[in-house]
Structure 1
Amino acid sequence: MITFNDVKKILILAYDFPPYVSVGGLRPYNWYKHLKEFGVEPIVVTRQWENVHGNHLDYISEGSSDEPIVEESELGTIIRTPYIPNFANRLMLKYGEKKYRIFRKSISAYYEFAQFIVPTGPKVGLYRGAKEYLKNNNVDVIIATGDPFVLFSFASKLSKEFDIPWIADYRDPWSHNQEHKKTLIEKKWNSYFEKKTVSTATHIRTVSKFVHSKIDTLIPNKPFSISPNGYDTAVIDKIKDIQQNKEEFCISFVGTIYNWHPIQSFLSVANNFIKDHPHAKIKFKFYGTNLTDELNRMVNELFPNLKNHVLITPKIQNDVLLEKLAADNVMLLFNYYSYMGTKIFDYLGIRRKMIMCYEDDPEANLLKQKYYAIDESGSESKQLQADLITETNSGVIVKDSAHLLTVLEELYAEFEEKGFIACDSIGVEKYSRKIQVERLASQIKSIVSQSKR
């Protein structure tokens, strides 16, 4: 039994955090939900999120207060710090994305560089809020989860000032992500500050061996652990009795569609399926996608057979989203190659069959070659999602567009015969986020014990 004196305290710097709808926010949110069960009290420092737009503009919208908002519960403490958009973001909010692009990019670039030298920019509220808390309260460990990776810089500064060990938690690569090194200056800047900052951390956590292999080229021999993403057991337990839709065959996709995703190929095959089966009761659902306008354009201009078969929704909270997914029949994934991504774990949790597009499709391979932003050298597997699907027997790995049409035919035939799609997955329990939080709690206690020697 855990006594009061055994409880450790951890300060969590998390930019993405509910109510903001983001897969990146689920990782620290589950820390907050479960750490207390394992003898660690969480204090989360995040920003104020208003969710007034229901799309990407929420990321730059002003907070609700000029003062920190403190929420205390039996789980721990959340400090929601003020957020003031920089001038570039205020211009976008007022005039839209098409005006003053070059001017806005110049302002944003200034803050992207300057924030690592001095505490400045729209994210600095987290640093100030954490610093004020630490002036009057003791904690045993600080953890920062990135991106944004400026949180690592904040954690390093706080660690030095208050003599507290800190943990760097990577959800993605930092300087090795080619989206973060568009120019040689950016590449060198990010590499310099990643090495300088993370070398002060006591421990590194990340989501896969592949991501760690990239970090290790800059910060070798640092203690580390692999903590993959997972699914929320509590939410899954609440929806486990939801039955699949028997009236319409529903294939669902959640979240961001990247340039390397073969979305047009998928829609083309879906269009051909409807052409061959004009009376099919089938829906293709896209929840919280970033390409609403583009998807609507493709459907209206290129794939008219899909006009009554595609549903696009804004972002919604994860627990509500999972309720909707549980009522659908099949989950769609696009290949992330050396990345696992996050949504695959929710798909595992709700036990709905997945289809992953594609394993080896000529058009998809060209998109990967042109747009995929990660250097895959050092990757043990360039098909991580396929590996997990095979391990858990949770879906179909679609080779190419021709195979996809066959898969749609077979799945729809199964739906017509049974009224549902079977998913005979195995061994998914070990991907519970709660298990990952228990391991984090053990690491925290170990770090505290070593720091007091």
Structure 2
Amino acid sequence: MPTRFDPAGPLRGSLRPPADKSVSHRAALIAAMGEGTTTVEGYLDAADTRSTLAAVQALGARVETADGLGSRLRIQGMGLRGAGSAEIDVGNAGTLLRLLPGWLAGQEGGKWTLDGDDSIRRRPVDRIADPLRQMGARLAAREERLPPLQVTGAALHGFTYEMPIASAQVKSCLLFAGLLADSETAVVESHPSRDHTERMLAAAGAELHSVDGTVTIQPAQRLEPAAIVVPADISSAAFFLVAATLLGGSEVVLESVGVNPTRTGILTILGRMGADIEVEPRGETGGEPIADLRVRPAELRGTEVGGAEIPLAIDELPLVALAACFAEGTTTIRDAAELRRKESDRVETVCTALNALGGEVEPTADGMVVTGSGGLRGGTIASHGDHRIAMLGAVAGLASREGVAVEGMDAAAVSYPGFERDLGSLLRGGS
């Protein structure tokens, strides 16, 4: 049964978006690699991050919760080389699928299989498998590039890898592998990607350096993670940033949002389009800068998005396309072929969805071109099991002329189980 989102009045009020999904995944993995017990505050309680907790438990870590996942976790690690052989169900968690093999590949004597849902089985793993094999890893995949992925622990050798496409997931996978290699490993990026892994590994005692686009890591015998505090997720906050920008009379404050400079491309892009977003710094939590974000409605104009901005806003680009439908002029998104490798082919799913609602969006090989049409009519879209497409449909419905019915709205639970509840609270705040 589709979920309807009808045209609505303003959003008003404040809320703290859910914890950062990227940071949560990494916190659980690095805590599991560590010696002793690591406390993780504010871990995201969502389907993807539950898959990561289940994975580290299957490998041998002990996980204790207090008052639910959104409060505090205690993770007793098994050390860098202590993971037991296991079959791992990653669910829909692409981050887990791409990060975990880097750690497992260097643990000689172990055997692991990583598999997941139908969406995961369509997501290629060759971008991690190829460089890991260059390090000496023993991997096998369906058709050489698709899950299930089988990992047999082997001796790894340090190397230098120039990434053809900036990707924090690939980089993180290779940094994990580098911890267990026999010499230095270097990852070279053409453009900066999110650096949560580097921050956490350095805080846990890894010898790691980042200079001029090259991250180097030395082999390690042990990690000792400090307590980790997870900030609110800017990717989740972005749905309310765009909704409040499009709905007249809105004023929303999003609290304690992580504003790591490798994640704030959405703020730069929306600002260039004319959005009224104030960033009010609130210091740091767990080594990550945080801020309150205050957003009010604004008239938008088209823009060009590409190059170094893409990895800084890769998960928010569907929302940029939605905002562009309401902007004056044309918006071009390029250099974003990575969108085709997400939970769905987000170039095709975004273009199909927005065109079905009355937009003018043309797919390209590495992005899309959006002709601002002054808004969207409305209609019906399918989420295709992609949480970000489901939530995009909800925002589109509020700002449309006739409303939007979203088929598969339950996909939002992958990253934001309380999305409809929080959206409703902001709508009631505007009544």
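Rule-based calculations on the coordinates, nothing more; no lab input. These numbers were taken from a predicted model, which means no experiment stands behind them. Cβ atoms are built from the backbone, for glycine too; each structure is taken alone.
One table, with the values for the structure above:
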item	result
Structure (1, 2) behind the derived value 21.0, 62 of Rg and Dmax of the Cα atoms in Å	2
Read-out helix-only ellipticity at 222 nm (-39500 (n - 2.57) for each DSSP H run of 4 or more, over all residues; to 500), computed value -9500, structure in 1, 2	2
Structure (1, 2) behind the derived value 15 of relative contact order in percent (Cα under 8 Å, 6 or more apart)	1
For distance in nm of label points 7 Å out along Cα→Cβ at positions 33 and 185 computed as 4.3, the structure of 1, 2 it came from	1
Structure from which 0.55 was derived, FRET efficiency 1/(1 + (r/R0)^6) of positions 177 and 329 (r between Cβ atoms, R0 = 35 Å, to 0.05), options 1, 2	1
Among 1, 2, structure where Cα extents along the principal axes in Å, for residues 73-336 alone as derived comes to 61, 40, 34	2
